[in-house]
Structure P
Amino acid sequence: MIRLDLPRDLEKLLDRFAKDLGVSKEEFALQAIRERIEDLGDLAVAEAALAADDGERIPLADIIAEFGDGSDEDGNPLHAAE
């Protein structure tokens with residue numbers, strides 16, 4: 001259990017946004033905390049991927065040359081739009 005004493009201006013913002021969204025202040029705060037934690041997890045994954053990046057890139061032209069551009073000989077898409 002966490003108890004927070006919020007600064008008055010933050011408390012007013014919390015009240016306003018929770019009311020606007022039709023949720024309790026607790027629900028709003030919990031969702032905000034959850035999203036922040038998820039963002040920090042995503043950031044850690046991205047930073048690890050960047051640290052492991054060897055800098056090698058494959059030019060788009062090489063990929064198209066090997067696998068095609070996704071269309072048939074008449075220029076029609078091979079895959080239906082979803």
Structure Q
Amino acid sequence: MRFTLGEIEGAIHWWRVRASSDAGFAGSAVGCALARLYGETIADHRVVADNELDDLQRDALRAFVRVSTVQQDAEVQR
């Protein structure tokens with residue numbers, strides 16, 4: 001699986017709105033992991049493969065993609 005900058009941005013937003021506060025998200029393990037990945041992706045101007053991610057980054061992105069895919073499928077069925 002490969003993750004685009006847009007998917008990483010989407011995951012950051014998805015996880016942030018689920019946090020108790022922006023500061024809580026920023027200081028969380030998931031927040032820090034996704035922020036590192038976001039910075040690296042911008043600096044390198046590339047798509048990131050899941051085998052390049054640490055476990056926390058991979059799990060956070062997969063959770064977001066799984067939920068967003070289910071939501072998209074539900075919208076298509078309407």
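Taking Rg/Rh (Cα atoms, Kirkwood Rh), for residues 14-53 alone as the quantity of interest, name the structure among P, Q where it is greatest. All intermediate terms of the calculation are to be shown ahead of the outcome.
On the way: P: 1.29; Q: 1.05.
The structure with the largest value is P.
For which of P, Q does FRET efficiency 1/(1 + (r/R0)^6) of positions 38 and 62 (r between Cβ atoms, R0 = 30 Å, to 0.05), calculated from the coordinates, equal 1.00?
Numbers: P: 0.25; Q: 1.00.
Going through each structure in turn, the value belongs to Q.
From which structure (P, Q) was helix-only ellipticity at 222 nm (-39500 (n - 2.57) for each DSSP H run of 4 or more, over all residues; to 500) calculated, if the value obtained is -20500?
P
For which of the structures P, Q does the calculation of Rg and Dmax of the Cα atoms in Å return 23.9, 67? Mind dumping the intermediate values first?
On the way: P: 23.9, 67; Q: 12.8, 40.
Corresponding structure: P.
Every number in this text was worked out from the coordinates using simple rules, so none of it is lab data. Predicted model only: the values in this text are computed from it and were never measured. Cβ atoms are built from the backbone, for glycine too; each structure is taken alone.
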